[in-house]
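J.: Listed below are the structures to be examined.
Read the figures in this text as sums done on the coordinates, not as results from a lab. All figures in this text were calculated on a predicted structure; none of them were measured in a lab. Cβ atoms are built from the backbone, for glycine too; each structure is taken alone.
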Structure I
Amino acid sequence: MSIDPIITHLQANWQIYALIAAGVIPILYVTRRYSVPAILWSFEIIIYTSIFHVVMHGLVALVRWFKYNSEMEMPQFKTDPGWKTPLLEFWQTDLYSPHWVLYIEIAALVFFTALVLRMRPIKPQKAQPKAPPKRPGQPGYRPGQTRGNYRK
């Protein structure tokens, strides 16, 4: 896999990309309170699904190897199941040999999106004000407790 086609494409179309960047950067700057968390949220989902895709590729290769080598046939009668997943061209759905692996990866994408949405809400959060230390007579007061010296 060579990077030369990408470089030639960028050299031929740099004006279009500069014009798009000039239009998008001010919009991202004005909406940075919402757009930066959304961009970081998207990168996090991409990282999780990429790791899952690589693990799934290795798992399919391992299961294929195990199935072929654990057959109780003579070596000349063994059949290779031909199971495979594309490592780099994951968008080509016809390259998934057991076709249901594609549906597992789509389900993992939905699961990771729901998990990230649940664990890291996309709406901006405000920091909660710090509570003052407890005073004598208040519930939860412990003697010797100051703002920087909390006992556990």
Structure II
Amino acid sequence: MLMSGRRLPPELDRFLDAELSGTDFQPESLPSHDELQSLVESEAYTEKKPEGWQGIGLKDAIRYKVLFSLTRFWGLGDNLKRYWLNHWANHANVPARQFTTKLDGEDVPYRVTENAGVYSSCAEFFNVVEDDTRKLVRACPGSVIFGGVERDVYA
């Protein structure tokens, strides 16, 4: 996987899976806890999610705690348990399309939480859950640090 903060040479276009661009989109409001829970339980998501998608181990929890704390996406008392529903809901909204906005006449799904609840934005950037779908994604810490994606901005 390669992410770049600037356009790659045209001769590499045939290898590109996704191209990110910034937007000024901000949702009027974000879903409530109950709305997020309904989203992750929706048939539209549960039928499409990859096998083992929601599994999490102790190493994962520690890795997220370290990365999100060092990058200041999380405060001292934050942990994966607090944000797990947010993570799950962000991935669920792409196939479920419960929260969308109109762009060029198309209903486009977007990330449904603040950045503190965003993990694995590359799953959306690189179409892991839903192939070739336009979406509005807030970046995870890895994409901000290593990919040059702006924090708190939908791409």
Structure III
Amino acid sequence: MFKALILFIFITQFTFADNIPIAGKWHTATRSLNKGTEIIEKEYLTLYPNSSFELLLLVSLKKGEAYINDLRIEVSGTWESRHDVLVYVIKNVNVPEAKEVYLISQKSLEDLAASFKYRYENDKIHISKILSLQGKELRTVNEKGRETLYKR
């Protein structure tokens, strides 16, 4: 409800900013360790000038000899930017496949896919503050405080 209220305030208070400078293809990658499991997330975000977007997330996990390479999460919807705020609304989430799986059960793979799908389906509106947009770099911070640096 809080996000809907923020979105309503932005719609009624601010004029639309020019979407062209931020429109385009962006990418980022993160690597983390969680209880001995290495997690790599590669995000490819395309913001189209017609206010639609596509996000492709490739997730790889490795623990010991077991691994999953490039579990695909495909997200699409609409986006808008106003002043220093980027808002996108998720319309569709698809988790079609993993490129390669070794020593991971089908159940564990399905649970992981469901977890990432839930991350996007549960939270349909994403609001990020644009910290900077300079040349080929876009730096944002989301509502949970996670900062992301995208590059063209």
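J.: Which structure, out of I, II, III, was distance in nm of label points 7 Å out along Cα→Cβ at positions 27 and 131 derived from, given a value of 2.7? Walk me through the intermediate numbers first.
T.: On the way: I: 4.4; II: 2.7; III: 2.2.
Structure of origin is II.
J.: One of I, II, III was used to compute mean count of other Cβ atoms within 10 Å over residues 51-58, and the answer was 17.2. Which one was it? Spell out each step's value before the answer.
T.: Values: I: 14.6; II: 9.5; III: 17.2.
For mean count of other Cβ atoms within 10 Å over residues 51-58, the value 17.2 is produced by structure III.
J.: Where does the value -19000 come from, among I, II, III, when helix-only ellipticity at 222 nm (-39500 (n - 2.57) for each DSSP H run of 4 or more, over all residues; to 500) is the thing being computed?
T.: On the way: I: -19000; II: -10000; III: -6000.
Derived from the structure labelled I.
J.: Rank structures I, II, III by percent of Cα pairs over 28 Å apart and report only the one at the top, that is, the highest.
T.: I
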